[in-house]
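Multiple structures follow.
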Structure P
């Protein structure tokens, strides 16, 4: 297995299931409410560790019970939390989610301690001793965390680690085309369709991909929800079919995809098979409530991938 350096938020997710979103100034009653650990960094790290990889997580939490909850599943999975920083002044990052019956999410995020990840505590060998770096683009928005993320990414490039960046709507909206310059030399760039269109300003996937290629971005993975994902390289553009499931909560599904895809690439699988692994992982996650609730190991994931392939070729 591989050793991953993961940079991203760890959060407490406060999730409310509602029949409909309230109007401005209105009120809605939740049919169910839960509080679970989440955050792109924490979720990706947790899934990678469950798949049998060594994982070093770079994140920052506040002091108090929210921090314990945010890191609970990370620690259960065996992620190395030695680089997780404790902030005595700012609370642990949190996200409030409103889930409607169609499993769509409306989110309110509070960056909190995550944005204060201190680059002064970054040790070069912690990065260079790994095989791959995975970063959530939220880490590039601003604050101390941005400096930390850019420095770690530069170290990873110099050491020729395999690099993955998972885009995020918040980062795309905040940085727009400036984000492209920051991620230009990354080996694998993952995003959903909305992020792709927003990032490039193009209305179609094909035009957006051409625009990214013209700016030097060669490998793009576009998550297209119920359709699956699109693998894009200079040699091919191919839709990889989804694994159809009944989704109950899509929170964390994209992070599961990213972790499983990166695991597959680092195991030596081709892009198509790695994308299948991502599709299945994301689908499995969507059948559970909570960002990190769904648990499976590498053998189980591959068994599901094979099952999907057999069904599609039957």
Structure Q
């Protein structure tokens, strides 16, 4: 335990020092995106990794948070830090509605995945036609640089906010993994009927998981709007956010604390470095995404962290066998 805390403190110190060493705007932006999508993947991981409920519509939470923030800023002049609280609430409410309607009627597996995708698509259509969202043209938030306005003149400011979200996400995942709630959630993931037979309220635990995921993704929507100053229905509720949220978790390792962040690092290094080096090959990054996912699913079904754990166990067994033989 002490060693884990010590490693975490050192890692956090190194992360805090990154903007002091890295001056390139490109690399700071890339690192910020790695942290941000790792954070979104971490929110998906609460529901998909620990609870075992695969969602294809994670954008429903993210997009709601983004639109709540932008609308409150533009129509009421609300400070974005305050608007984030409403965004978190909006994401939680969407999670509650989707979760209640899905889990109340026993939807699981592919049925739950499809219903979440359907909710996300319905919200996209509503955002495209609603006047308050400015339809398909989207919303542009005013540029008012400053910490108090959640906007920064340099990439370093957004990096530090993304790092803060990352620490929160890791703390939530670690807390779930080492709590009774998490143990019951994982019991539901492994065998829902057996968990209920032991007295676990599967409906309540799954509903709590999707609510937590919605809250975290809603905060991510606020961050996105402040970083890019713009949101539209395609970005907010389109498939890109949902797909990347689950991809980073699958590649890094579902149901693990650090899996989504490791997956985000790998995915963005592959994608961004490919786009920088192969500018004459449109779509090459998407091809590599697909190849990487196939290889992970084929050879590392538990993700990169699961593969690393298996390798460490094999090395340990061999070392133990060699010691015994000696």
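Quick note: the coordinates plus some simple rules give every number you see, no bench work behind them. Remember, it's a predicted structure, so these values are computed and weren't measured experimentally. Cβ atoms are built from the backbone, for glycine too; each structure is taken alone.
Worth a mention:
- Each of structures P, Q was scored by volume of the Cα convex hull per residue in Å³, for residues 193-288 alone; the highest score is held by Q.
- Given 22 for percent of Cα pairs over 35 Å apart, calculated: source structure among P, Q: Q
- Per relative contact order in percent (Cα under 8 Å, 6 or more apart), the highest-valued of structures P, Q: Q
- Test item: helix-only ellipticity at 222 nm (-39500 (n - 2.57) for each DSSP H run of 4 or more, over all residues; to 500) calculated as -11500, pick one of P, Q: P
- For 18.1 (mean count of other Cβ atoms within 10 Å over residues 201-208, calculated) the corresponding structure among P, Q: Q
- Value 0.7, calculated as distance in nm of label points 7 Å out along Cα→Cβ at positions 49 and 81, assigned to which of P, Q: P
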